[in-house]
1. Taking Cα Rg over 2.2 N^0.38 Å, for residues 404-491 alone for each of 1, 2, which is largest?
2. Can you say which of 1, 2 returns 3.5 when distance in nm of label points 7 Å out along Cα→Cβ at positions 396 and 548 is computed?
3. Here relative contact order in percent (Cα under 8 Å, 6 or more apart) was calculated and came to 6; which of the structures 1, 2 was it taken from?
4. If helix-only ellipticity at 222 nm (-39500 (n - 2.57) for each DSSP H run of 4 or more, over all residues; to 500) computes to -18500, which of 1, 2 did it come from?
5. Work out which structure the value 0.25 belongs to, where FRET efficiency 1/(1 + (r/R0)^6) of positions 228 and 428 (r between Cβ atoms, R0 = 35 Å, to 0.05) was derived from one of 1, 2.
6. If log10 I(q)/I(0) by the Debye sum over Cα atoms at q = 0.09 Å⁻¹ computes to -0.78, which of 1, 2 did it come from?
7. Comparing structures 1, 2 by FRET efficiency 1/(1 + (r/R0)^6) of positions 36 and 348 (r between Cβ atoms, R0 = 30 Å, to 0.05), which one has the largest value?
8. Of the structures labelled 1, 2, one was used to calculate mean count of other Cβ atoms within 10 Å over residues 124-131, giving 25.4. Name it.
Structure 1
Amino acid sequence: MFQRLIARISESHTRWIAWGMAVGVLSGISAALFFVALEYATHLTMHELVGAAPPAPPGDALFPASGAPDAEPRRWLLFLLPALGGLLSGLLVYRFAPEAEGAGTDEMIRAFHRARGVVRPRVPLVKAFATIATLASGGSAGKEGPVAQIGGGIGSALASWLGLSARDRRILLLAGTAGGLGAIFRAPLGSAITAIEVLYREDFESDALIPCVISAVTAYVVFVLLVGGQRIFAVPEFPLFSPIEIPGYVGLALLSVPVGRAYIGLFKFLRARVFAKLPGPRALRPMLGGVFVGAIGLFVPEVLGVGWGHLQRAIEGQMLVGTLALVVVAKIVATCLTVGSGGSGGVFGPTLFIGGMLGALVGYGGAALAPAFFPNPAAFVLVGMASYFAGVASAPIGAMLMVTEMTGGYALLPPLMLVSVLAILLARGRSIYDQQVKDRFSSPAHLGDLTLNVLEEMRVADVYRKSERVPSVEPGTRFERVREMVLGSGDATVPVVDSGGRLVGLLTAEQIRPVLDERQLDGFVVAGDIAAKPMALQPDDDLFRAHELFRASGCPQIPVVLAADPEDPCAGRIVGMLDYRDLMRAYERELARRREA
């Protein structure tokens, strides 16, 4: 009877409602258990053991402080605890589930793109205990990324148990992620959008939207019933956005970009160039990271743990401007040490924390210097949270909605949109998530969608831009002329052609941008020195081959050549250029035509 019920649900249009609700219930329960366990463990270590309880925002204050109010705190334990927590976390992870190391969101993204949505059933449990060990001991990381991985693991396990396809398992993986985030943030809509947005730098997994919304709302309801529904942060009521605040918000966006680049660069450097190359057992690396975090925490205790309580203090204007600047730098370093060393914890939460503190620095610092232009400095904290995450993770829409749901600051949507768009444009596609890909074309999860009856049936001849004379340069062309050609050409790619008419390389604006202002190169660098490897297409090539060349090369355009020699596709007359954007538009038109047919 149970099997017949599953079969009927699977065949009906309501299956995603049923599966989404099921994943949401399980994700909500798991998030509630994880949240209570983490808060209790933090209460035991920081309140009872250290005696220096960190502040908690209204929505996270589960356990009241106990003990004598005048008791002398054992601050020296702040140095030891992160190392001990890192050791316990490392032993758990590398003994039972190595994929649970580090940030949870990146592993979820990897499972979607490259592992058919499969997450081993033990991963959520190991991730939960390892993250509690990291955060309760003062490790600088977030609980949101691990909850996303826990929820995603639940969705994946449920799909495997039900015998669903790889495509459906991927969707339930995202639904579980949305459920975990929606519960822990108490922000279901923003969490659903984040789950389908964080996979790509320039795309959405739109097929999963409805299951993600259903799961996130369900998980939110379950979490509220079990734990309570108070918003995490208490914020004042903000007036409508005033144009006089625009310069301040633009300044926040401009400051967010270099700080975000420093964060991403340091995180990847420490993880790949320092901790990954250390000799000895991998399980000991989080302990080493914890030693340095503990040393920082002795002097800047605001960086220890999740830190939401200090963000609440920033909203209320209780922190000095100098302290805010110090906390931004220290939190970046501490988070990179904690998660970059392999400690189990997320970068999602710390990214919001850093952005909020950066916003407080701009808002309250600006209010001290030019109060007329900063009438609502607390608003900069919330705008900074969303915009910084948008620039660092290439995921602006979900973060904007999430911050408004977490705080109730819906009047801030205009500045949120302004600063987030500026941040993501200036960040130029950089992301802290290594497993993120550009779009669905770049995801192995959608490789079948591209090849099936679409790209293989379309030809380059139908799409490329024909031209009697494509601008080109010779290999011996001086760099000064190369600069003029690349910047003055209407094409994003300039071919390098030898005296015999053979294509020998490609030049792009992106390629020479880092040395555009290096005038000293004009005298001794020529086009052949800096040209990328040549590649060309024939008019009768299919668009799947073209797409593979685009993916492998990263070039925005590829020359189309009438090859004189079938064995040498680069030898022949260049008759035009194929632009990646034209390929995408042709693909979308063909899909639309097939849907209407």
Structure 2
Amino acid sequence: PDLEEFPDEERDPVTVKEGQGAVLLCAPPKRWPTEVTFRWIYNEFPVFLHPDKRRFVSQSTEIVHTNGEASDAGNYSCYVFNPQIGKGVYSKFITLISTEETPEKRYKADLVVKFPDTTAMLNYNVTLECFALGNPAPHIVWRKIGATDLPASAEVSMSGALLHLYNVQYEDAAGYECEAINQKWQDWHQAWLYVEAAPEWAVTINNTQKDIESEHTMSCVANGKPDPYIRWLKDGYSYGKGELKFSSLTLADSGMYQCIAENYWGIIYASAELRVIACAPTFEFNPVKKYLLGANNGRVVIECKPRAAPRPRFTWTKGKEVLFNNSRISIMFDGSLEILNATRNDQGVYTCLAENDRGKANSTGTLTITEATQITVAPEDTQVMVGEEVRLQCQASYDPSLDITFIWSLDFRVIDLYLERKHYERIMDREDSGELKIMNVQLRHEGRYTCTAQTVVDNVTASADLKVKGRPAPPGGVRVEEIRDTSVKLVWNRGADHGSPILGYTIQTRDFYALTEVDWRDASTSPTALDGMVYATNEFGDGEASIPSMKIKTWDAVPVVAPTNVGGYGGKDGELIITWTPVQPQYFYGKKFGYVVAFKPHDDYDWWYETISDPETRRYAPS
């Protein structure tokens, strides 16, 4: 990094009339890197010029502008500072001469600093600059083209000259406009903000081991803008681009692969090893299970998953009999043997033989067929009142050599009998029974109950519906469709009646000035600002209230509530004081609420009137 000195040549003076703008060029020296800061010294060090509505120091065009006043006259020096090396240099002083102009003229807004089309990096900050000359000094307004507001991260500073966008996102890319306005004049400028990003991995590669002759795909996906270009290296040599697909792997495909993603802003790498293996079948790590169980008339699958590359051919035998595919027995793609509608005749010793071009191996297991599990007493559809107790029956027959367990679920969600022990209990008075007791039934316990009788070999299920009668559910979708000065139309969707017809609905409202969140009252039609909710009633009582509607305001109307406790008393020196208790805000019924105070001497016929605009006022003294 380096920062050269300014040239020794003297700077020419600049003359400006009061009210006109002036431009002082910094003309900075060569520097590396180019990221430096600019400040201006006024008359002597360390008096620096403080930017304001009239004066602006640009960090992109290195110039200072002023809307001339007599106090601006003086000597200015440009100070350039490189933060990387901690070095700053000064220019020769530029003399600014201000001349008086009588009468002072008005000059239209003229944008002299205009931000160019700008590229910002994703998740970084960017600053856009606009500054205008003019008399009086213009003010600047920023807009995002096509949007009603600037981005949430935007901040305007330096009397409107700078628009800062923090943590820039792709959605911040757009056209931006700055408008300078003074009195009846205006000037505006538009340019585009682009948001780009260096590559970042979304999907990358990992070390992989694959069988010879198998298929394989290697894929890398990178996010970034412009879209990153993907290319590959294998063992350090160029190996293609995009996605790598292998239709039949060979040993020569083994190696170290490197995926490279790059765009204008950077380059990233990902590496992984591909190992292609070839071996004779072996059951050393995954033999066929020695002892196998299957349910009578059920489906049995005997797994055969040896380690082998390439994929082996499979042969099955029962005893000395070679098995072939038929309507009940089939050899699956992965080598497993499937038997449908199994019977005790299918019991016996089964052997899986796996063979490829590098060798062969076999593994053996013994299959035993057990009695199938069956539901003998199923749960029945039941109705119950809230707070009552109910029992759901479930009994099953099963093979006596096996253990059985019962699992209950509600609407396909398994019931945790320990966590929900306040309401659920398994009655375990006999081994073949899984009766479920539900205590203090609540509305949430309604639904479909499923009993699953399960052994290590098979499982069966039976279901029943439990209906719970109780107070109605809250109405839904409460909304306002018509608003008038003394009425609103409230609409809602009917909620569940929970086994008893709904007898009626109660509508409640809460105005904006309610003291608490629960200060709900039965509805009235007084015009005010409010939200509403509804609850239903059946023979079991009042249901839960609905979610409140959105807040609404009735049309403005003439007030119908007058101040109370109107009175008065005598003040000092015969002064009359009239007092009253102000009307509460919910009874204003509209904007510009106030009072008219009428008074007259006791013996006069004519009233005097005084209008008071402050609704909080509680006393008046006639002058």
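1. If we compare Cα Rg over 2.2 N^0.38 Å, for residues 404-491 alone over 1, 2, the biggest value is for 1.
2. Source structure for this number: 1.
3. Here the read-out was taken from 2.
4. It must be structure 1, since only it matches.
5. The structure behind it is 1.
6. Considering all the candidates, the number was obtained from 1.
7. Evaluating FRET efficiency 1/(1 + (r/R0)^6) of positions 36 and 348 (r between Cβ atoms, R0 = 30 Å, to 0.05) on every structure, the highest lands on 1.
8. Of the structures listed, the value fits 1.
A short reminder: the numbers here are calculations on the coordinates, not readings from a lab. Since we're looking at a predicted model, the values are computed, not measured. Cβ atoms are built from the backbone, for glycine too; each structure is taken alone.
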